Structure I
Amino acid sequence: MTASSQAQSMEPRGAALATLNAASAEDLKRHWTQWDAKPAYQLVRGPETGLVMVRGRTGGGGAPFNLGEATVTRATARLGTGEIGHAYCLGRDGQKAEIIAVFDALWQRDSELIETGVLAPLRAAAVAADQKCREETAATKVDFFTMVRGED
């Protein structure tokens, strides 16, 4: 399941956060720098980096087991108008987590503005990148076939 199809099956805020998390840090920073009306905000928590345990299941349905640890950065931001946004993202990029938290808080204030100005372009970029990857993969596909030798 791709990030864009997974985001569509979630609740609206969860889908927005999934899209923000799937975006690259460079894309998020570009959208943030181009954002005209940057709100006044205060960091309530973080950005903080830590570890989470990743669990797996054998065959997708077996007993759970600890697969390993992943680095996660979290942040919480409060806008001057009172909305609180949260972010958890893989990796150590504190600025990415901070931007996601602010966009989450802005989404709560005016979801339509964030949907059209930030999320729609990020989703379009994700679909384009996925399509490019599929085309590159298809170009390397090898079709094997069996030739019959003799008259057996």
Structure II
Amino acid sequence: MIEQALVSVEDWALVVALRNSTFLYPLVNAGHILGVSILVGGIVPLDLRLLGLWRHYPVMVFVDVLRITSAMGLGLAVVSGALLFATAAVDYAGSPLFQVKMVLVLLGVLNALILGRVLKRQSIQSLPMNAPMPSSVRAGAALSLVVWISVLILGRLLGYF
């Protein structure tokens, strides 16, 4: 039943046009790369700051700007990724690399939501600028780095396997 649904997604007119287009598919692919770049490009410096780098800069500058930037990147990556997925839904859904990537994306988003709540609860703004972050924040930042870099690597590997 799931395979039939995936086949029907592959047969949607927009998906067929995307799959057969000389220009549209590469543009959507570029949009996905841009979205992932914005996402990871925002997450890495934020996580590194939470782990203790750049302590002479207020942490909230990183949090306020890079959370929004990362969320916009995630939105673009999800929309363009869904379009790319639809062009070969059966193959992607059956790929262990893709399945692990999707689990890690969900874990990364969940971790970001939890970390956002922990940041609010821990009153990070009231910490002295050079003070280390609480261990729960550092653990969430380390997990975030591992998860999102793994998502990036798995996404690249999908193009080769």
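Every number here is computed from the coordinates shown, using simple stated rules; none is lab data. Just so we're clear, the structure is a prediction, and the values are computed from it rather than from any experiment. Cβ atoms are built from the backbone, for glycine too; each structure is taken alone.
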Practice task
Assign the value 57, 30, 25, calculated as Cα extents along the principal axes in Å, to the correct structure from I, II.
Solution key: II
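Where does the value 4.2 come from, among I, II, when distance in nm of label points 7 Å out along Cα→Cβ at positions 58 and 114 is the thing being computed? Kindly include the intermediate steps, with their values, before the conclusion.
On the way: I: 4.2; II: 2.9.
It must be structure I, since only it matches.
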Fill in the blank from the handout: helix-only ellipticity at 222 nm (-39500 (n - 2.57) for each DSSP H run of 4 or more, over all residues; to 500), calculated, reads -13500; among I, II the input was structure I
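Thinking only about distance in nm of label points 7 Å out along Cα→Cβ at positions 34 and 50, which of I, II has the largest value? Before the final figure, lay out the partial values.
Values: I: 3.5; II: 2.7.
Largest one: structure I.
Among the shown structures I, II, from which was the value 3.5 of distance in nm of label points 7 Å out along Cα→Cβ at positions 26 and 106 calculated? Could you put the intermediate results ahead of the total?
On the way: I: 2.1; II: 3.5.
This figure was derived from II.
Taking relative contact order in percent (Cα under 8 Å, 6 or more apart) as the quantity of interest, name the structure among I, II where it is greatest.
Values: I: 20; II: 32.
Result for relative contact order in percent (Cα under 8 Å, 6 or more apart) over I, II: largest is II.
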